[in-house]
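Please treat every number below as a calculation from the coordinates, not as lab data. Note that the structure is predicted; figures quoted are calculated from it, not measured. Cβ atoms are built from the backbone, for glycine too; each structure is taken alone.
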Structure P
Amino acid sequence: MKIKMKVNGQEVGAAGGLDHFVLDQVRRSMQEKVAGVTCPQHMMSAAIQVNGESLSGLKVQIQACCDSMRQRVAKALA
């Protein structure tokens, strides 16, 4: 499953710093939670995008093939 993170409009990569360390931990946690989650009807995985102005204001967007899959991913992340 693809997980993309942006803070202040800039995509976050593997650069150093505490913020990047925290975001990397968040990304890994999300990947573990949704590993293997695919839509049983369409046989597709979802894409997750995390955006925000700061670490405390991150918002998660789930792009999926159908509403049922979006709900499955949201439940796995909860």
Structure Q
Amino acid sequence: FMALILYRVMRMKLKAAKSPYSPERALASLRRIQAHRVRVNGQTPIAGLSTITDEQAQVFQALDIKKPTATSQLAIL
């Protein structure tokens, strides 16, 4: 049920922004964003985020969502 609501809200926002992306394509694009955290020899961990592509930036803009940053809190899975 929640997935259906999310899909419809995404479709509505993408359409309102006149975006050429479907919810499926938007999610596929955003799925490629990776967060990395590396610790070498017990040192302080270094965090990074993959480069946001133009397509991903357009999706974030169309959905009115802030682009993620390396310093933002990541969800624990």
- Taking 3, 16, 27, 23, 16, 10, 5, 1, 0 as the value of P(r) over Cα pairs in 5 Å bins from 0, in percent derived from one of the structures shown (P, Q), identify that structure. P
- Query: With mean count of other Cβ atoms within 10 Å over residues 32-39 computed per structure, which member of P, Q shows the largest figure?
  - Reply: P
- Item | relative contact order in percent (Cα under 8 Å, 6 or more apart) derived as 28 - corresponding label from P, Q | Q
